[in-house]
Structure I
Amino acid sequence: MQVIYEDNHLIVVNKPAGLLVQGDKTEDATLGDWLKKYIKDRYKKPGDVFLGTVHRLDRPVSGAVIFAKTSKALVRMNELFRDNLITKKYWAIVAFKPPSEKGIITHYIAKDEERNISKALSAPSRRNPDAKYAETAYELFGIIDGRFLLEVTPKTGRPHQIRVQLASLNCPIVGDLKYGFPTALQDASIALHCHSLSFIHPVKKTLITIEAETPDKHWWKLMRNLTNN
């Protein structure tokens, strides 16, 4: 676990793939559990530790996750996310080359909670009246060992948005069985990483840009060589 930014109001962690951000029916340990213990031990805090979840990453996804250390910061960060005032950039390694080198993907996304899977629709329908608008920009960076590296910037924050929208282009993310990649990665991760977050600090009112290193795994090692050239 790696804390990549911390002040009196916020703490940002580079989440490894496979770890839950918040608890679910599995009752597995979570990133929130680890951070509360970290804060309690580091600052020798008595009693309960306040920690507010600002946003989430899917379990098989790695990268930067923000938590709030105060209720004021939590309220203000939630407002920034609600108003799409946080720029999130992801790296995705996908199976096939997208139809153009850069583009914007738009859909209406409906989540099937029972199956924990999302559908990308052209418009809401009678069967999915609550489908919400989703928009994602992407740009092709290069080819990695026969796969394709994309930088992806979601403009909205819908469930599984990047995963289902890239799959709609016939570009499933490497390892993502749920959205069409044929084989799993050995550790059950997928090749999707939140590598940067930019926003105006909710209390200090200064621009903050936070970057999270990619995991030390085969695909990401190849990607580092590509992006460093």
Structure II
Amino acid sequence: MEKRVLAIIPSAGMGRRMGFKKKTYLPLLDKPIIVHTLSVFEDSRRIEGIFVVVSPGDEGYFRAEIVERYGLRKVSGIISGGEERQDSVAMALDAATGRWDVIVVHDGARPLLTPDLLDRTVSACHTADAVVSAVPVRDTVKRVENGLVLETVPREGLWLVQTPQAFRWDVIKGAYRKAVEDGFRGTDCSGLVERMGVKVAVVMGSYENIKITTPEDITVAEAILRGRGYRK
């Protein structure tokens, strides 16, 4: 039986390293960053609905200039975000009424997600309660304090976690409920799930699946898209 999958795309953050601009609205070649991101979910046969979390007051702009302008028919919810990413995802989960089997969370500022990686992440959640995409650490890792190296950390077994992340509906809802009860703040959704004792599966991500954080990242992203044969 086909799972009902809802994608939640947090896109409410201000890019401090982008000069406090709303980075997901910045152009990446011919369209805003967020449109590149959403297009992968729009075209996926596995995704039934998309909730996007935006900055408070941006709802009308987002609907007119992003959803309607680019024909994103699967965007069924535009949610006003909270103070932090965790708050924003929680608000989207609260708004997700109806019967969902799997929730996929993906950063709005990761526009280089491929259909294959999305498909593999969702597919893995058919047998696992929680799934993250990640890549092995390739550089040497050192622990530093006050500008001095304390130790070199063995990189074997160390992975850099990305999005998308996929979760069974009841698992992620329970994890967020428990985090609120305990006043716990995590850096990603999987961290909230891990503290519940749930095993998190890992699928191989992509070193190209970068998060746009600095102006230099846009230059890199443009090069990757052109290398994939993307044309305006």
Check: When mean count of other Cβ atoms within 10 Å over residues 120-127 is calculated for each of the structures I, II, which structure yields the highest value?
Finding: II
Note to self: To test your reading of the models, identify which of I, II gives -8500 for helix-only ellipticity at 222 nm (-39500 (n - 2.57) for each DSSP H run of 4 or more, over all residues; to 500) when calculated.
What the structure shows: II
Check: To which of I, II does the computed value 141 (volume of the Cα convex hull per residue in Å³) belong?
Finding: I
Checklist line | Per distance in nm of label points 7 Å out along Cα→Cβ at positions 64 and 216, the highest-valued of structures I, II | finding: II
Checklist line | Which of I, II leads on mean count of other Cβ atoms within 10 Å over residues 48-55, largest value | finding: II
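A short reminder: the numbers here are calculations on the coordinates, not readings from a lab. Quantities reported herein were computed from a predicted structural model and do not represent experimental measurements. Cβ atoms are built from the backbone, for glycine too; each structure is taken alone.
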